[in-house]
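Bear in mind that the values in this text are calculations on the coordinates, not laboratory data. Small disclaimer: the values here were computed from a predicted structure and weren't measured. Cβ atoms are built from the backbone, for glycine too; each structure is taken alone.
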Structure 1
Amino acid sequence: MSAPPANRFDLSTPGGRLKAYADYLWVDHAYLRLGFSNAHWISDELVRANQPWPHQLAAWKARGIRTVVNLRGGFDASFHALEKDACQRLGLSMVDFTITSREVPSRDRVLGAKRLFETIAYPALMHCKSGADRAGIMSVLYMHFRQRKSIREALDQLHLRYLHVRQGKTGVLDYTFERYLVEGEPVGLSFLDWVESPAYDPAAIKADFRAGMWGGLVTERLLRRE
């Protein structure tokens with residue numbers, strides 16, 4: 001596997017750090033997250049949230065967080081440079097686990113999520129950009145694999161209370177689990193067995209999914225989600 005690309009933001013100089021913060025503030029819309037973290041403890045060991053500012057990471061460290069899981073990728077982005085720098089200064093473990101909000105996760109991604117939750121140091125903070133969709137699907141997987149909740153119970157993590165809108169293209173995440181409930185659960189397959197079976201075909205599942213026009217307008221035009 002090739003190494004992630006080098007980050008284009010150099011934080012070693014005041015000018016470089018200022019450039020990174022300016023990009024983070026406006027290009028990454030970080031000004032919207034200064035007073036709103038969309039943070040929710042979903043167990044006594046894991047909190048889901050939107051993209052944290054460095055000073056927010058310091059506050060989470062003070063509350064006992066040991067690991068920060070970045071679901072966005074963005075290895076050459078300002079948010080990644082600032083987050084990595086903050087984690088290093090604070091002594092937090094930063095783990096990158098890239099997942100998308102408009103795709104059915106690959107089999108490797110599902111199995112990788114299971115391994116992730118088995119190996120990271122807790123308490124942990126898991127985030128995407130808004131804390132709604134990618135944090136949502138990973139929270140479903142966490143509740144199922146780590147907390148032993150059924151998929152029906154765990155699906156509550158994809159909910160409007162976390163700002164997840166299932167009527168748009170991000171509804172493909174809900175649809176993935178609903179396909180299991182229709183195809184796998186009735187024949188006695190566990191979710192993991194279903195994912196590892198030939199029935200789990202991400203491309204075919206996505207092709208069957210159709211986003212509603214209103215939801216697509218909300219998530220793609222208004223909220224401009226990643």
Structure 2
Amino acid sequence: MRRKLQRFLDNASQRNLLEPGKPAFDNVLGNWNRDIFGNDRQLVVELGCGYGELAVALAESSPNRNVIGVDKRGARMWVGSSDATARGLVNVAFLRADIAELDRYFGPGEIGEIWITFPDPRPKHRDARRRLTSPRFLNTYKQLLRGDGWVRFKTDDAELFDYTLALLGNGIGVRSLAYTKDLYHSPLLTEQSGLQTRYETRFLERGASIKYLEFQFHSGRPARHTTARP
């Protein structure tokens with residue numbers, strides 16, 4: 001508990017971590033590149049970034065892009081924030097916020113790429129709306145992504161993956177959809193998709209296969225609810 005409290009105190013002085021109480025937190029909507037990064041590079045957003053390993057790795061491997069990790073758990077994000085500072089990375093930041101309120105912090109068309117990495121599968125049907133690939137979240141992503149923007153999704157959970165695929169085939173309006181149920185034995189494996197969080201590393205050590213998909217949105221109909229369920 002003492003270590004957790006110390007991390008919260010440290011976060012208050014971390015320049016690359018935005019959270020309630022900091023001046024930039026309430027004014028960042030539509031202003032990420034101008035106020036936070038000072039350039040006009042593409043924004044890459046990781047949802048549920050946890051300890052920030054992927055956000056830091058993406059920033060390090062793609063210095064021409066600005067990366068933002070979003071999560072509610074400040075004590076975990078302290079790890080990624082501190083690691084980015086130690087590495088001297090100026091193209092990565094962390095946002096302590098609820099993903100359900102993503103449109104409070106990003107403007108329409110502001111994001112170039114969204115990563116959803118190993119989210120809580122929310123297996124109970126009554127929790128379907130809380131899945132990060134449910135229609136209400138997909139509609140938000142569509143609003144915030146550029147017209148040529150990408151969504152990239154990784155999970156070890158077969159039922160969540162099948163649920164998501166069913167949605168994407170249910171009149172949601174996507175293009176360039178590609179997927180695999182075994183990423184590390186697939187031509188979809190690239191330098192970017194092969195970057196791992198600590199959870200992914202653990203899953204692989206246990207022999208789990210990693211499911212992966214990527215797609216772009218068509219302009220047109222919004223996402224609809226589906227009867228598909230895990």
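Worth pointing out:
- When distance in nm of label points 7 Å out along Cα→Cβ at positions 53 and 125 is computed across structures 1, 2, the figure 1.2 traces back to 1.
- For 0.5 (distance in nm of label points 7 Å out along Cα→Cβ at positions 165 and 181, calculated) the corresponding structure among 1, 2: 2
- Given 60, 38, 36 for Cα extents along the principal axes in Å, calculated: source structure among 1, 2: 1
- Once FRET efficiency 1/(1 + (r/R0)^6) of positions 109 and 157 (r between Cβ atoms, R0 = 30 Å, to 0.05) is computed for every structure in 1, 2, the highest value turns out to be that of 1.
- Parent structure of the calculated result -11500, given that helix-only ellipticity at 222 nm (-39500 (n - 2.57) for each DSSP H run of 4 or more, over all residues; to 500) is the read-out and 1, 2 the choices: 1
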